[in-house]
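Visitor: Just below sit the structures, each encoded as structure tokens.
Every number in this text was worked out from the coordinates using simple rules, so none of it is lab data. Keep in mind that what you see is a predicted model, and the values were worked out from it rather than measured. Cβ atoms are built from the backbone, for glycine too; each structure is taken alone.
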Structure P
Amino acid sequence: MSDELKGKKVAVLVEEGFEQVELTKPMQALKDAGAEADIISPNKNTEIKAWNHTDWGDKFKVDKKLSDVKAEDYNALLLPGGVMNPDELRGNKDAVSFVNKFMEAGKPVAAICHGPWTLIETGKVKGKKMTSYPTLQTDLKNAGADWVNQEVVVDRGLVTSRNPDDIPAFNKKMIEEFAEGRHNR
């Protein structure tokens with residue numbers, strides 16, 4: 001265990017259907033770097049189900065309800081992918097507002113796979129160099145982002161990756177950016 005992120009609190013925002021490995025591996029990397037990471041959800045349940053490639057995965061305990069937290073209480077934000085998860089989050093005004101507060105404050109944000117869908121709803125991706133699961137490239141381009149096909153992209157504290165195969169590179173850059181803290185956007 002290192003202490004790169006000692007004293008840092010990370011919000012991990014998810015809904016039902018997040019891609020399991022896109023939560024478990026980044027959360028383990030965060031904890032190994034000394035961060036405190038909370039699974040936060042607008043879902044009313046105390047547990048939410050992951051999606052594991054082609055079928056339902058494990059259930060995970062929700063640490064905090066979205067209605068009970070403030071973005072100001074966290075240093076950084078992680079947005080796992082999966083198709084259902086970000087689709088639900090982007091349709092939830094409270095979730096979008098929570099994410100938007102991180103973007104406005106210049107706090108580091110890491111989003112993988114379909115996670116950038118929620119970022120699009122904030123209206124804050126224009127002019128950002130980003131990547132995502134390939135099927136989101138048109139959505140990101142239409143929102144004004146400069147989409148590229150790379151395993152990990154960093155733009156002023158915003159870390160994005162394409163899919164679970166990119167997790168090692170994603171985790172490395174996420175830790176670096178979260179350790180740096182706020183960025184001017």
Structure Q
Amino acid sequence: MASWYGIPYHGRRAADGEIYDMETLVAAHRTMPFNTWLKVTNVANEKVVNVRVIDRGPFVEGRIIDLSKAAARRIDLLGPGTGRVRLEVIAAPSEIPSDDFYAVQVGAFTIRENAERARLRYEQRYGFAQLSVRHGSPTRWCVLVGKERSMEAARKLSTLLNVENKNVFIVRLDETIPAPLGSTAP
């Protein structure tokens with residue numbers, strides 16, 4: 001049995017750390033690893049939707065998966081609220097890299113202490129922030145917020161951060177980014 005969830009969870013952090021958007025094709029599962037892609041088939045009508053696991057649940061006896069509102073809509077599960085489904089683990093879509101992470105750069109400072117103060121402030125508000133050094137003349141300390149698994153999730157975080165800082169942009173995290181300074185990984 002599947003169910004779906006929306007408000008009041010919309011806009012909150014999912015268990016994997018990204019912001020849950022009920023209008024994206026994502027799901028909650030109790031045990032599947034985060035970022036697992038599942039093909040979900042409504043057995044009543046054979047409609048299919050592909051979703052990515054980002055959250056934990058459902059915590060109702062007899063249910064195996066909680067779909068986002070958008071995913072439930074695709075397989076006509078909104079009205080009844082629950083329904084019998086068949087799950088199949090599938091590969092991620094080819095356009096989505098499986099091991100990339102993205103962050104939002106919110107500032108670059110020439111004085112590391114100023115960057116560290118900003119990093120701490122953002123970490124308190126958004127859960128994860130780190131510094132990245134850009135060597136040059138002068139050296140700049142960049143404040144990166146978030147560690148999102150998709151460009152879509154990074155865009156949502158960017159939209160939130162853009163309200164308070166108009167000069168934000170998305171960056172891809174990779175091995176050249178140093179481990180977070182004074183921060184713990186999510």
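Visitor: Between P, Q, which one scores greatest on mean count of other Cβ atoms within 10 Å over residues 63-70? Walk me through the intermediate numbers first.
Guide: Values: P: 13.5; Q: 21.5.
Once mean count of other Cβ atoms within 10 Å over residues 63-70 is tallied for P, Q, the winner is Q.
Visitor: If distance in nm of label points 7 Å out along Cα→Cβ at positions 15 and 127 is calculated from each of P, Q, which structure is the one that comes out at 2.9? Present the calculation step by step, with values, prior to reporting the outcome.
Guide: Details: P: 2.9; Q: 1.3.
Answer by label: P.
Visitor: Just checking, which of P, Q has the largest value of mean projected area of the Cα convex hull in nm²?
Guide: Largest value of mean projected area of the Cα convex hull in nm²: Q.
Visitor: When helix-only ellipticity at 222 nm (-39500 (n - 2.57) for each DSSP H run of 4 or more, over all residues; to 500) is computed for each of P, Q, which one produces -5500?
Guide: Traced to structure Q.
Visitor: For FRET efficiency 1/(1 + (r/R0)^6) of positions 79 and 151 (r between Cβ atoms, R0 = 30 Å, to 0.05), find whichever of P, Q sits highest and give me its label.
Guide: P
Visitor: Right, here's the next one. Comparing FRET efficiency 1/(1 + (r/R0)^6) of positions 111 and 159 (r between Cβ atoms, R0 = 35 Å, to 0.05) across P, Q, which structure shows the greatest value?
Guide: P
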